[in-house]
Structure I
Amino acid sequence: MPIPENLIDQVQNRTDIVEVISKYVPLKKTGRNFKGNCPFHHEKTPSFIVSPDKQIYHCFGCAAGGNVFSFLMKQENITFPEAVEMLAEKVGIVLPRQSGQSKEQASLANQLYKVNELATEYFQYHLANNAQAKEYLAKRGIGPDTIKEFNIGYSPESWDSLLTFFNKKGVASDLLEKAGLVIPNDRGGHYDRFRKRIIFPIVDLKDKTLGFGARVLDASLPKYMNSPETTIYSKGRNLYGLNISREHIKKAGHALIVEGYLDFIIPYQAGVKNLIATLGTALTIDQVKLLKRFANTVIMVYDPDEAGEAASLRNTDIFIAEDVNVYIAELPAGYDPDNYIQKFGAEAFEKLAKSAKNIFDYKIEKLLGRFNIKTSNGKAAVAGEMLPTISKINNAVLRSDLMKRLAEKLGVDPDALKEELKKVKPDYSARQIVAKAVEVRKDTRTAQEMVLAVMLEGGAFVDAVKKSLVPDEFVNTSIRDIVKAIFDMHDQNLEINPAKMISHFNNSSDAAVIISEAVNLSEMMLDKERVLADCIARIKKDNLNYQLTELRSAIKTAHDSNDETRLNDLIKEYDSLIKITKV
């Protein structure tokens, strides 16, 4: 079932939007409002405004806006119910089960979290009681404090030890299978997924255990094994270690990206704390969006082998498309972050990271080593690899400079590269598409938005609009829906509250942006009565002109088809409308 509106209102009433947002964005009081740099796009001059009176936020740079739920949805990449649940937990309000699921389905996630916590304790117990596993970690340079901080454990060499442990606690094997801890066998039973491996719990930003990574103690294969995709775990949406490194990343202003668990743990233990590790797959948009909440610059530190080089090249474009500055740090041959730190220390590792190459220099160097640019085919191949990357760069000056440098490297005519660049299919990220749509809306602000802005003041302003306009006269369907909602609330003598109205639309991003824009627009109006009268007149005039245009088209069609009866009726209708325009 959906969350009752009265409970949503209670959560919102008990929550201070300034307090919530200030945990993510430094805010400075300016008059009645608070101001800061927008967390949703890069800016040097603060244009992000938070209104404690209205309980909404709005950015004049990228037009992001909404209430406290909208902010958390965008900042934490969560759904509206999840945002309500997060705040409800903080303010002590108990919510009913959500989304029409059965109690069993609704509680599955919580059951899996509990199972994983118990599994973590189980693995930790077996590590503490296994000399071989402790010796392995000691040889790898992992100290007792680090083992405790990362909840590292060990799975014994048994087919059913974990299964037996949970069965004694009354936990069904089917639930363990859903958690990815056991695997079904051919006889209708199950066996442990992880056996004789070091266990690394994978934890989210809420410090909940999602799944596990497991490493062998010897050279047997596969070296690493991870939990499968489950209800609560998706390797494409999470990053190892971010739960403990995020504040260090924010402080440093950039994140180091490594591949493996030990490649994260050893540098972190040595004092290099602004890093994260991927979970054995190519980076996804969800992971990039997750990481860019804390830094807009990343340095990829991958192994200097063919696989590491391929991973670097594969992952860079996705950062560029999301406007994240990306650099690549190359380790010496035969080293990974783990053993490099062990031999040369943290200071040398950080120095190597500072010498990282920008994506253009790194990628062109690798491509020049792969293709012979003394041949036309070689030049075309390098250009074919570089142009899609350059096309994703939003800054026109930087893009132009890189095109010039590429032409010089290849010894080709810059105009020829420009022609080839035009052939590259645009690959806009969702954020870029939204930004472009926002720009269009900002440039074509209509009288409809002005009327909505005044209506949000409530009272006599709503009465004035109801006397002059009906909802269908609002051509913009999103504004029309909001106007209808305001009329309904007004008829029921309910307060016209912008923050609650955003929640009324389940925090739809479109409604949130329109309402937050309208609130800020209203605050800039000096004479609201005059603005309202002028805009109502403009809407009526625009709609009348539209009707006249449609009638002219219909009259032409009727004339061409020799339909005299319809032609006469249309002309009469047209004449009557013309008279209205002259009144």
Structure II
Amino acid sequence: MEKIESPLELEKLRKSIQSKKKKEKTFISICAGTGCRASGSESVINAFKEEIKFLGLQNKVGVKVTGCHGFCEKGPIIVIHPKEIFYHNVEKEDVMEIVSETIIGGKIIDRLLYVDPTTGKKITKESDVPFYNKQKRIILGNNGKIDPTDIEDYIALGGYSALSKVLFKIKPEQIIEEVKKSGLRGRGGGGFPTGRKWESCRNAKGKLKYVICNADEGDPGAYMDRSLLEGNPHSVLEGMIIGAYAIGSKNGYVYVRNEYPLAVKHLEIAVNQAEEYGFLGKNILGSGFNFSILISRGGGAFVCGESTALMASLEGKPGEPRAKYVHTVEKGLWNKPTTLNNVETWANIPIIIHKGASWYSKIGTEKSKGTKIFSLVGKINNTGLVETPMGMKLREIIYDIGGGIPNKKKFKAVQTGGPSGGCIPEELIDLPIDFEKLTEAGSMMGSGGMIVMDEETCMVDVAKYFLKFLMEESCGKCVPCREGILQMGEILENITKGNGQPGDIELLEEISTVIKDTSLCALGGTAPNPVLSTIRYFRNEYDSHIKDKKCPAGVCQALIQYSIIPKKCIGCGACLKQCPQNAITGEKKQPHIINPEKCIKCGACYDVCKFDAIKRV
């Protein structure tokens, strides 16, 4: 492939690719993101390729290996185009039938269709599935349409047209104004206005400037950035190149965690292809603009998601943050002006340039524009990635998109914003999701993690879990974070073990205030959020643990007692057989007894009893 040296050549290539793709009357889009690969999509892909080759259908039917489609709960997923037939939980044994019945015969296979749990209706088209039709997938939408390892798929859908537009038709200052008018705010957690950041960096003194993509996504349960890099890496690269042109940078970095091997692989392929086609390197598209991107793999430290710690790591130093009185847009990487945005933020840029700030700013709320990708996980029926307009209510995300809580359990809370976010209770389920509303509720947008909890979740235990994570991930550089989180963790540990004391809640609040006010970076500054939000909304659970020595949710083992209700026990022996400690005794068809001295409170007897004869208090 010869390098493209002008916008005219790019459009000529685009039309040529589109013309070739029109000849493929049918193609099968198969999700091959990390989630679906874990469910066996690679064997499904191989089976389709073999079957199509065996039947000699290569010129009529194409197999497109794509990134994450989002509906991870139902993987492996395939979509047959152009009719958009949606099959889920597909296995390699289904392939022969799909090809013969659907591809060749035009018949629908009912057992592979999605069934709406609320209506019982079987749904054929992907866009009609409630999980998808309630979303606005302007960023994720192309994940299911392109092969992330084939740059021509991206070009065919308009890829790099925004770059071509800015290089020849828009001045750098005008690009920044367009981004400012769009209202785009950073999607990595802080929510700082992107255009203002770019403007400050462009105006900073010095000719040498850097552009960085933060792909060090480390929140438990979050995988938005990973899926974007796996499924559509060129959208991120194009955004970075546009940003570099706007601020006057010639050097860029993608800092991606090493635990994302597929994302790294696809990113490396994308960078090489972009260089080969002339979108990266010298004299991009014949414009005279030079820009290159290097990939740096992070070691997996959560704190390196913080901008200054990330830059320290890029420089080969320990990943520790520095004081914020000097802004990275003025003195960042190697003490040079630096613009850092996360994966999702960069992926928004080509769309804003292509469709305009006016179009983009109509999506969302007054102060939070555009869409946001969330990883919807936990006690929820439809696990996956969802992209919704800013301002959508929690209820819509959890019930309309997420399908509600499994096993008809009651919704209790949702934790947003990663481990440093807060827990939002059922009483605020109609809260609109945007930067300001989440902060007011004691949580945060963060990078977009959303962990749903049901009635059997202990909120004290949840606070302890996230605090433990943050304690282990603290770099230890500043005393408030290093020692304060440790002390809070010990207090929570004592509470969940039945050793809580009067005044512990007030002490937790006091330490939280000190940590928030005096920590060096955002990890420490936001670390108390899980504790403060659970105290704010679930103080009665703390009181129960401390005063009554009981865990209302029955989670904290030290505070649980199991016993058998004689009137309900029929002596079936199921609990006796399941007990790992031989703590249960009794004759067949006679009420059994649990020996509390032997019981390790594992809950095996409670789980196996079909007659509700086990009492847990």
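Every read-out reported here was derived from the displayed coordinates using simple, explicitly stated rules and does not represent laboratory data. What you see is a predicted model; the values in this text were computed from it and never measured. Cβ atoms are built from the backbone, for glycine too; each structure is taken alone.
Numbers below:
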| item | result |
| --- | --- |
| Top of I, II by mean count of other Cβ atoms within 10 Å over residues 228-235, largest first | II |
| Structure (I, II) behind the derived value -11000 of helix-only ellipticity at 222 nm (-39500 (n - 2.57) for each DSSP H run of 4 or more, over all residues; to 500) | II |
| Parent structure of the calculated result 26.8, 88, given that Rg and Dmax of the Cα atoms in Å is the read-out and I, II the choices | II |
| Of the structures I, II, the one that 1.7 was derived from, the read-out being distance in nm of label points 7 Å out along Cα→Cβ at positions 180 and 276 | I |
| For log10 I(q)/I(0) by the Debye sum over Cα atoms at q = 0.09, 0.11, 0.14, 0.17 Å⁻¹, for residues 220-475 alone computed as -0.46, -0.68, -1.07, -1.43, the structure of I, II it came from | II |
